[in-house]
Every structure is written in structure tokens, then in C-alpha cells.
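*Asks:* Once you scroll down, you'll see the structures, which are given as C-alpha cells.
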Structure P
Amino acid sequence: MSDFHVIPGAVIKDILDVQAHSMVARVENVYLQHHDGQTLNPDSYFLRFPQQPANRIIALPASLEGEGAVAGIKWISSFPANVQQQKPRASAVVILNDRETGYPVACLEGAQISAVRTAASAVSGAYWLNGQSRQAGSVSFIGAGVIARNIARMLAVEGWNLGEALVHDLDSASANALKAFIEQRDLCTARTGSLEEALAADLVIFATTAGEPYVTHPMAFRAGQVVLNISLRDISPEVLLAANNLCDDVEHCMKANTSPHLAEQFTGHRHFMNGTLAGLMRGEVALDPGKPSIFSPFGLGVLDLALAKFVVDTALAESRAVAIDAFFEKP
């Protein structure tokens, strides 16, 4: 029977910390594999609760072919009210399956993997939309939770040269905590400020729990601004349509009332999408320098699985995975 291992959260954190410098490159490699048709990434399935409309649990099944072949699923919940109890909004597990037998072979705490791959995806998008430059006069974080913190950390790991960071969050304690974190990481000087100030930064990062757009006309981005629409639902169709628009997968992004999905409903077409980040990396996508550029990554489950497989392989090689004896009953 197949062996089954559990990778403890502390082990995952240590591996991701030690290998932080490799995360962006790993995510970009999977993006290119996806672009080349080496993945299976079905639609995510949203389990919603009619009496608790803010809450959801999402299933993201996927399979990666070729290099680093893996199959499995991420099962991630988003319960925004958790933060009022000093608990993270998101929690997750990742299950990996053996490609030959289909047997599950590993279970991992998934929230850390999800946060790191989200941050790596965001920072990759910033680099490519910013003309392959890791320099900006100012960066803003709209939303100051776990994802924003991971993105700030990844910007520091990737060696970005930033003049100033501005943090905006409806919760002042969260904003001040992210401000302190940014300065502790020596990313740049930081301060808190208004939404209007945040929207004026050279690099704008949305990492909120917003369920519908609040950045609406006459608000607008200027030519050359780079906007990371990580939380996906902050920007109205009118504002989005005035920009270059890229995502990780167009079909996946056009659902669940994301900003691009709302823009599709508003216009009746998808012509406003320039293409994908992988297409930009391959030189197949052109950006209009007279417009701002917005990256709206829906989040591909295959990214989580690729990082999870790397964590499992590393944990096994270092004898840090916990074997669960007799997990499968013998016939």
C-alpha cells in the first residue's frame, strides 16, 4: 500500500522561509508550463453558505504534467469574521495524490503555501508589468492582512528598490502593524494614509476582503502605474476598462464577480483583456504605455500543488515528514 505522510505547519514554514528566494522563479516556471498546456486546472468549486454570504470554502483540483508532475487538490476556506477573534481569515489543506495509483500520499497545511504562492505570483506580476524592473518610487498596500504582509516580504526577498510604502486599511491597528513590518524588513520607509493617497502610488497592491468594487469613477489610475488586483473585486469595470489588463488564466478569471468578470458582463466581451502574465513573459502580449497596467490573478490550484510537492520532497529528503502508519486499511 502507498505510504501517507503529513507535513507539519512548522516544517512547511521553515522550508518556505529557507527557500523564499526561489519562490518567484518556481511560480513563473509553472505559469509557463500552464501556458504550454502541461497542466490540468479545472474550474474552482465554491461552497457557499446562504446564511453566511461572506464565507466560502473553495476546492481547487489540478494536475501538473512533465517536470515536477503532481496531482491533488487545495481545499481553502475564507471566513472574514475570523479576524475579529484574532484568527486568520483563511485556512487550508493540500492533498497530493500518487499519479500511478491515485492514492493520496501527503497532507499539508495549505494556508502558508497559498499565501507564499500568492505573494510570489503578485511580485512576478509587478516585475513584468513594470518593464522587468524592480524599482518604483512608491508602493501602496490597500488591505494590511496576511497576504499584504507576504507580498511585502517577497518584495524584500526579491530585492525591490522602493522609495516609500503607504498602507491603507479600515482597521488602523492592522495598518500600523503592516507599516512596522515593512520597516522591520528594511523594504523602505512606510506610513499609513488615505485610500486616495494609496491609489496614487507607482505600484498599487490590493489585498482586501472586499466583495464588490469601491474604486469607481471618477477615481482612476494614471499611465504607467502598475496595479496588483490580488483581491480581485476592488476595482469597478469603468476603471478596469481604461487599463492594460492581464491575468493568470482568462477563462478562470471570468467568474465569481471578479473585476474582470464584472467588466465582461458590462461590455459583453473580453477584448479588454490583453492576455496572461505568461504570454507577457513569452513576448506574446504588448502593453500600451499610455495606460496603467492591472494584473488580476485568479489563483491557479496547480501553483499550490507545485509548491506543495516541492515542500513534500524537501521534507522527505530531510526526514521531517510524519509517516502515518496503516493510514490505508489493507484489503
Structure Q
Amino acid sequence: MVKVGIIGATGYTGAELVRLLSAHPGVELVALTSQSYVGQSIDEIYPNLPPVGLVCIEQDISHVVDRCDVVFIALPHGHAVPVAAAVLAAGKKVIDLGADFRFRRAETYEQWYGHTHEAPELCTGAVYGLPEVHREAIRGANLVANPGCYPTSAILALAPALRAGLIDPATIIIDSKSGVSGAGRGLNLGSLYAEVNESVHPYNIGQHRHTPEIEQELSGLAGQPVTVSFTPHLMPMTRGILSTVYASLAVEADDDTVRRVYTHFFSRERFIRLLPPKQWPRTKWASGSNNCFLNFTVDRRTNRLVVAAAIDNLIKGASGQAVQNMNLMCGFAEDTALAQPGQYP
């Protein structure tokens, strides 16, 4: 059994990790930490969760590291570095669900997140945890940086087209919409029901922190620097992300050509659902699952490829993908504890 600890177990992503890992046949949960709920069991805080026989403890890193083989870090950005450093120093594995290790250059993190990176040398050894792109590197990694939710949907939507040279990398526009749970469990005015219900609005236009993450990974796929226009929107729903991306075609291509490219790229991907022609993804289909629903069309009038991708922001966009990464790192079947379909309606 792989012994697992979760640092920050009582936020939405931490709770989802508990839910998924409690059903994992190869995992024993041995440590859960929290700042706000020390001494309480996780099923007291989230009654939907099964009793796992653990109470939340303070963030005693040495205690967690001593007991665990794998540590998940579900903390806000800027707080993961000392935890990751201690886990790695002990020869254990770590998966960070925050942003601290997503960038190959610490300077990019510092520019966009406004924090001095305390261990830039760790960034060079971290693997970006998108299995559909970096699977083999993840298998051999000790430090995995779990992708952001918006980047997961946008990169999966664009990866086959960029890798095949179907689109002009200079023309990419990403329009994304997310449920309110993406803002976390903390209380803030913008997440109140009266503020969000029956309203949709864009935010952080041209300056969202996921932008450089998307650009880094798309640049690797394209083999050249990529700059995108990315606009996120907040939707009056709890879970889900829908990203619709647009790019001008770089070669002559029709829907059949594009479908062959996408089918080949995702042919062995357990969690990618490439839909039949004219059936467009819906966030509700992905709810509660680690699946990504995709479809596309070639807009002949504008000579653009249009791709839509839907995921659950808390599962494939966070905790489910983290478990998928752990499965790869520890030699489990990739879909262990993740094979369940979405919940509907």
C-alpha cells in the first residue's frame, strides 16, 4: 500500500482528493492537515465523505513526511516550496496542485504571481503533470506540478492541432468559462450567491495568471514561442469549465483531416472523449468525472479551427488529474479510482 498525506485537506481540491483516494485500492490515507479544522475528522467537515479514521492535524511537515510515501499539496500559491523541499529531501514523491512549480523559469512565476520563488532550482526538475502530453516524464518524476484547470482544458483542446502544424500559433484565442468552485472555499464577495447567480462576467482580461502556463505548454507543442489571447469568465454554476478556442488554419484542412489528427493523438487516452460530428461538449457531462469532452469544426468562412473542451474543474482540472499523476508515478493503472463516469443530471 502507498501511504499518502494531503497538506491542505479541507479545501475543495483537498476534499476531492480524500473522496477519490479513499476508494483507491492501493492507497492508505495516513495524514490530513488543515489550518482551520485541527482536531476534526474529515467526514465532520464534509459529511459526504466516508469516515477514513483520521482527524485533521496541524501542518507539521516532518510528521507528514515521515509517515508518507506520496504527499499531495493543496495549498494556495506561495506556500508549497518548503513542503515540497522537505518531501524531496526525504526521498519521497510530491504532487503540488498549486502554481509554485508549473513554470520552467522561476522568473515567469515571480512576474505573474508577485512572489519571490524560494527554490528556483526545484522548478527545473519538476514535471508538468498533464499526462496526455508528458506521460513518460511523469512516470519517472518525484515532483509533479499539477496543471491549472483552465490550462488543462485549453491545452487538451489545442495539443493535436499544434503538434500536427494544422494551425497558426500566432492566432490563438481562448474563451473559457468556469464554475464558482474554481475560486475555492474561502469567503469573498465575488463568490456570494447574490453576486454570481443569473450573471456572467469576464475577469482578469489580458492578465490572468494561467496565461503564461498555457503559453509555456503550447510553445512546447508548437516548437516555437506561442502567445495567446485568453479570457476567463465566471458562470453561475458550481462545477465545470468550458473552453472554446479559435485559431486560423495554417494548412488546407477539412473536418475529416482534423478528425484523423485528433483521433490519432488521443487514440490511447482513457479520459478523452472525442465526440461525434456536431455534438458539442457540455460541462454537465463531465461533472464528477476525470473526463474531458472535446469536439471541433473547421469554419470554412473564416478559415479557422474552432475547438470546444469541457471538464470538471475540480476533477480533471485539479484532484482527479493529481490522482492520475500519482497512479503513473507509483505504477498503478492510470484510471485506478478514476474510472467512474460523470454524474447526470
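*Asks:* Using mean count of other Cβ atoms within 10 Å over residues 60-67, single out the structure from P, Q with the greatest value. Write out the running numbers ahead of the final one.
*Replies:* Values: P: 18.5; Q: 15.2.
That would be structure P.
*Asks:* For which of P, Q does FRET efficiency 1/(1 + (r/R0)^6) of positions 100 and 300 (r between Cβ atoms, R0 = 25 Å, to 0.05), calculated from the coordinates, equal 0.05?
*Replies:* Working: P: 0.55; Q: 0.05.
Going through each structure in turn, the value belongs to Q.
*Asks:* 16.0 is what came out when Kirkwood radius over Cα pairs in Å, for residues 196-283 alone was calculated for one structure; which of P, Q is it?
*Replies:* That value comes from structure Q.
*Asks:* Let me ask something else about it. Ranked on distance in nm of label points 7 Å out along Cα→Cβ at positions 140 and 244, which label among P, Q comes first with the largest value?
*Replies:* Once distance in nm of label points 7 Å out along Cα→Cβ at positions 140 and 244 is tallied for P, Q, the winner is Q.
*Asks:* With distance in nm of label points 7 Å out along Cα→Cβ at positions 84 and 236 as the yardstick, tell me which of P, Q scores highest.
*Replies:* When distance in nm of label points 7 Å out along Cα→Cβ at positions 84 and 236 is calculated for P, Q, structure Q comes out on top.
*Asks:* Something else: For structures P, Q, which has the highest computed value of relative contact order in percent (Cα under 8 Å, 6 or more apart)? Write down the numbers at each step before the final one.
*Replies:* Details: P: 21; Q: 17.
When relative contact order in percent (Cα under 8 Å, 6 or more apart) is computed for each of P, Q, structure P gives the biggest number.
Only the coordinates and a few stated rules stand behind these numbers; no lab work does. Fair warning: this is a prediction, and the values are worked out from it, not measured in the lab. Cβ atoms are built from the backbone, for glycine too; each structure is taken alone.
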